[in-house]
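Trainee: Some structures are shown below for you to check.
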Structure P
Amino acid sequence: MGVGMALWVLVVGLVLFLGVHSVRIVAEPWRQAQIARLGAQRWKGLYSLVSALGLGLIVWGYAQARLDAAPLFYLPHGMATGMRHLVALLVLVAFWLLVAVYVPRNHLKAAVKHPMVLAVKVWALAHLLVNHTPVDLLLFGGFLVWAVLNFRAARRRPVSVPAGTLQGTALTLLIGTLAYAATALWVHQAWLGVAPLRAAGA
């Protein structure tokens, strides 16, 4: 499959994944009507199916399209090296925020209320700092715009989050760091052929 087709696969994946995750932003009454009509479990099942399909298309489409994508510009060598170290730190923070969604009573979730969306925002911004091809702009720029809009919408909805505890926060940081290390050392290279920690140390 050519690069052009891979780009289309990436675009379709983004539309599916970000679209289904935008329903609550742009069509909350319709979402509630579908939940009432289908039932909560069927709605969650369809939601998960579309999300998984979109994510799969994004990963495959991006991995193929980026192979022949030329950067729009290059950073000076010294700046590029420092930027890669900054990105490594930002992505670690994104992993902490992501894990904070699931670990009960941690200070990160208590502070930001919506750690999942903030994690996506930090992850997307970090990748845009060191990836400068049109394919990168499409992928990470799309996620960044979505995260900004979603975070603004989420902050308008009242949400009650339990106070954080030292144990919950420590567990969040530990799991997030381990997940980050596993992704950076093995998963990222297996999926995309890039070892980000080795690149950061260059």
Structure Q
Amino acid sequence: MGVAIRTADESDRDLVVRLLDTAFQDDPVSRWIFPGDEYFRATHHKLMAAFTDIVLADGRIDLTEDGTACALWLSVPAEEHAEGEGEGDDGPAQMRASIDPANERIEQIARLTEDIHPAGRAHEYLWMIGVSPDRQGEGLGTALIGPVLDRCDREGLPAYLEASNARSRALYERLGFALPDHPLDLPGGPRMWPMWREPRT
């Protein structure tokens, strides 16, 4: 199946936010951060908007031409996390303050995933991938990820992600990702799987 993919820009922001909000409506991690249907509907999209804004500014969003799937990528340099986490640069706290200051889980998950993110080697970071619920299972995720992994293989770059459910973990394993250490069990919540992929030669 040929899937037309393009790079999203600022004009696609609202589309990407709606797509992520819908794609993660049943995600166990999203539901842990925003428990309860009413609270989820009122607040979850704000987190997706924050993620979208960060990646539009500092990374790349690949979007299917029909707007039913997207992947958010950041290129992480080798020195990331090793230095420069200075005073006043507290992204997790700022994110919590901008979305819902009363919800400590917004900050908590940002800190936990930041702590387990591998350091020392440059890599491509698949922050999120979202597929419209009515199109899941059609191979759109693989079509989005494949070209980036091909480039990683050509350039000798590893890739990293955190799978938020068992189904996505299985997909990533088929694409060459492996669990480098152990899962991340969220306090009183679901499990996440940090996964690393060495480039294929």
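Any read-out appearing in this document is the output of simple, stated calculations on the displayed coordinates, not a laboratory observation. From a predicted model like this one, the values you see are computed outputs, not experimental measurements. Cβ atoms are built from the backbone, for glycine too; each structure is taken alone.
Trainee: Could you tell me which structure in P, Q was used to calculate mean count of other Cβ atoms within 10 Å over residues 101-108 as 18.4?
Mentor: Checking each candidate, the match is P.
Trainee: If P(r) over Cα pairs in 10 Å bins from 0, in percent, for residues 69-140 alone comes out at 20, 40, 26, 12, 1 when worked out from the coordinates, which of P, Q was used?
Mentor: P
Trainee: Shifting gears a bit: Given a computed value of 13.2 for mean count of other Cβ atoms within 10 Å over residues 45-52, which structure among P, Q does it belong to?
Mentor: P
Trainee: A value of 2.8 was computed for distance in nm of label points 7 Å out along Cα→Cβ at positions 77 and 149; which of P, Q is the source structure?
Mentor: Source structure: Q.
Trainee: Ok, one more. Which one of P, Q has mean count of other Cβ atoms within 10 Å over residues 5-12, as calculated from the coordinates, equal to 13.0?
Mentor: Corresponding structure: Q.
Trainee: Given a computed value of -25000 for helix-only ellipticity at 222 nm (-39500 (n - 2.57) for each DSSP H run of 4 or more, over all residues; to 500), which structure among P, Q does it belong to?
Mentor: It traces back to P.
Trainee: Sticking with this structure for a sec: Out of P, Q, which structure matches 138 when volume of the Cα convex hull per residue in Å³ is calculated?
Mentor: The read-out comes from structure P.
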